[in-house]
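These are the structures, in structure tokens.
What follows draws every value from the coordinates through simple rules; no lab data is involved. Everything numeric here is computed off the predicted structure, so don't read it as measured data. Cβ atoms are built from the backbone, for glycine too; each structure is taken alone.
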Structure I
Amino acid sequence: MSGFFQSDVVRETIAELTNLQTELTMETPYLPMMKEEQKKEHLQKLKTFLEKQKIFFFRISLSDDKDAIEMKNRLMDAARMFGVQDEVDSMDAFFKKLDTTIKELESNIES
């Protein structure tokens, strides 16, 4: 394991992302049955997850560590399935689109 992934901050971030993703995945099948407040809490958790993903991607993008570069490449490969190009600006657009989608979901809950 490289120095990048041995960092306590990086390891904590990965653990947080993993935990949030697990929680979100487990809650998703129950969304149709959730009360409005529960749906809002789920969306707040989704927002937190997205913000942490943005920061993690930015941190990886700044690193010259070979394992971090490999991770960035794998993330970009996954993002390409959703139409994202190779540039970091495209990832920014991707994250903005996700933000917009979350805001739309939020407004649907409130109406």
Structure II
Amino acid sequence: MRILVTLLSLFWAFLLFMTGARFLILLFNVDKDGQFVHWIMSKSDFWVKPFFDLFGLANKAVENTGGVFEPASAIAFVVYLVVGSIILNTVRSSLLDSGGLGRRSWRGI
């Protein structure tokens, strides 16, 4: 059962990394010609796309960096952070309640 918690944690961390990195890449106007930056932008698009045009927010130019503030990636990061922590804590607590993470049951003592 620890493997399940570990896999969920790794997926959650990867998802937060992708959406957070996308937000920072756009905010600081990082050169998008690099392979790693291109990979992050193309893969994170799937996770951020449901949040486009949410609340009628549009991308805003940032004067200091020349980048763009993309509300969709910021909202996606916060939503995935909250939902992921709820799911992970629920799985952890259910495993602890069932004795799946090494908690011993003292019956008959």
* To which of I, II does the computed value 19.1, 69 (Rg and Dmax of the Cα atoms in Å) belong? -> II
* Asked: If we compute distance in nm of label points 7 Å out along Cα→Cβ at positions 6 and 30 for structures I, II, which one ends up with the highest value?
  -> I
* To do: Determine which structure produced the value 2.6 for distance in nm of label points 7 Å out along Cα→Cβ at positions 46 and 78, calculated from the coordinates; the candidates are I, II.
  => II
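Work out the source of -27000 here, i.e. which of I, II gives that when helix-only ellipticity at 222 nm (-39500 (n - 2.57) for each DSSP H run of 4 or more, over all residues; to 500) is computed. Can you show the working numbers first?
Details: I: -27000; II: -21500.
Structure I accounts for this read-out.
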